[in-house]
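What follows is calculated from the coordinates using simple rules that are stated; it is not laboratory data. The structure displayed is predicted, hence computed values, not measured ones. Cβ atoms are built from the backbone, for glycine too; each structure is taken alone.
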Structure P
Amino acid sequence: MLNRRFLRIKVLQALYAYIESGEDNVNNGIKHLLESIDKLYELFIWQLSFLVETKRFAENKITENKHKYIPTYEDLHPNLKYVNNRLLNAIEDNKDFKKHEAALKINWADDHQDVVKKYYTMMKETSEYKKYMADKTDNFAADKKFITTMIGNYFADLDVLMDFYEDKSIYFCDDYHLVSSMLIEYFSKMKSIDADTPLPTIYKSDLAEANADEKFIQDLFRETIKHDAEFGQLIADNTNNWEKERICLMDMIILKMALTEFVCFPYIPVKVTMNEYIEISKYFSTPKSKIFVNGILDKLAKKLTERGMIEKKGVGLLEK
């Protein structure tokens, strides 16, 4: 489930925490990295559960309204489009989701219904919800589009949910926005899901690939630290008027991680590495970082290639 960009981001966060804490035990750093990725997946399950719970909340409201002393026509003939949302119902019925939800002892109904109620109340007032409920298009694609739209448009500023997760875990607070991106990607690619379809795993489902993913993040963390001084000096020598101390820490780590991939990961194309870290810099550093990181990496890729320090295995890897 976690594509390589998400994995790189987790390594970036772990390296930042490692440096800021003054930690000097690489194995401890890797342990914390792996724990943070496990927590990322836990938050993914919590967010799936939260979305499903909003549907359950809507169902309960419909039942309550029907039993009013004097129900209105709308109470007796409610619009069921949201409670029939195919995506949310498919997740709710999924055996793997139920297993994870139970293992984490998630229970919104008894413990955190106020969080669900606040989101549901807000959601009902949005133009996106009103349009979705009135739209005659009724299929899986439309249901999926509505959920991803709500996540993309509103979850970033959903203080009630962010505050709740901040109280649950410091990891949840750090990964809240990353998980929102993961949900959108997961839902966008989903064509269908049934009760027996496994949820995506942290790493790729194939055992060999899973091992490769886990090895990738550990090697990237370890090798970036191993080459810290060397690559730090290389960056300083090639940033013209910039002193190494003036480059923000996040930019420095991003550059060092990219250089590590250039030199230590022969199967990753140079342009793939460059594109990934340029994209990451847009979200995890300063507004001008994209241009800065792009320029420095382009210059250093050429210099390291000329020195024979970049050797990629596979036909055309340098050009891809």
Structure Q
Amino acid sequence: MIMGIDVGGTNARAVLIDPVDNQILDRRQASSAGTGPQLVSTLAALVEHMVGGSGESVDAIGLAVAGLAHRSGVIRYSPNLPDLVEFPIGPELEELVDRPIVLSNDATAGALAEHLMGAGRGCDNFGFVTLGTGIGTGFVLDGHLIRGTSGFAGESGHMVVDLDGPVHVTGRQGPWEYFGSGNALGRLGREAAADGSFPAGVSMAGSVDAITGQHVSDALADGDTDAARIFDGFCRLVAVGVANLVMILDLGRIVIGGGLVQIGEPLSSGIQAHLGQLVVGSEHRPPVEVVLADLGSDAGALGAGLMAAELL
């Protein structure tokens, strides 16, 4: 058996996988809070708990973490997990559990899972774009997962789309993530409410400052026309970054994952509606599909496990 663990800012999600048919045999999660050594102890306990509960032997483990996950097993940078920066989480966990460990970025791992098991099947050139608190991306090109020199490929959320734009939490001005993430959807809702053009959001949230992306999506589901206008503007901002990826990599499909997938079909169709206007020469190119991911919150852990299988 193999195991994949997706370490997020709040929780670590683990799946136990049969590598013969990639079937998930068990799912568990634990808190990802604490320092590097504390997290490693938590993950080791999670591994042993799953092994003991299943009665199966785990031969390799994959870790997926949001941030710059170096091939050596060290987290070089992670804005959501600052206590892990420069921490050798892979080697430390490997020593505790006595099993080989492979470390990767969560979106990169998710791209592999969607390629082999999800919405990327049948397409050898696609981008996996996760829309949540931030934006993550992973790529399969000519049928191969792209990891890059250090394993850092896919940090597209930090590419600058407005040199004079607002300063992001990373200290950079105008990155795509500032405009096209789930946090951005909430900000657009608050801005609209502040000028009186999203009263439903104020009614739902109780105040302008309390409006989040969830309020925008809930109002959209209720048929609110203001929410539809806000959401259309958001989809265009997402499509700006997607268009850049399409033009650089000649992608045939975009798979949208992350927390915003819960919005459903308006998300993929909304992005696709703007994509043709933003990709240069789109009338001379094959159309690029924009589809929702199939694997949901399992994608990162599944992809990490699939990478671990390659160690065997």
Item checked: Computed 20.9 for mean count of other Cβ atoms within 10 Å over residues 56-63 - originating structure among P, Q -> Q
Item checked: If P(r) over Cα pairs in 5 Å bins from 0, in percent, for residues 192-263 alone is computed and equals 3, 14, 19, 15, 12, 10, 8, 8, 6, 3, 3, 1, the structure in P, Q -> P
Next item on the list: Work out the source of -23000 here, i.e. which of P, Q gives that when helix-only ellipticity at 222 nm (-39500 (n - 2.57) for each DSSP H run of 4 or more, over all residues; to 500) is computed.
Entry: P
Item checked: Origin of the value 12.4, where mean count of other Cβ atoms within 10 Å over residues 104-111 was derived from one of P, Q -> P
Item checked: Top of P, Q by distance in nm of label points 7 Å out along Cα→Cβ at positions 176 and 240, largest first -> P
Check: Of the structures labelled P, Q, which one yields 44, 19, 19 when semi-axes √(5λ) of the Cα gyration tensor in Å is computed from its coordinates?
Finding: P
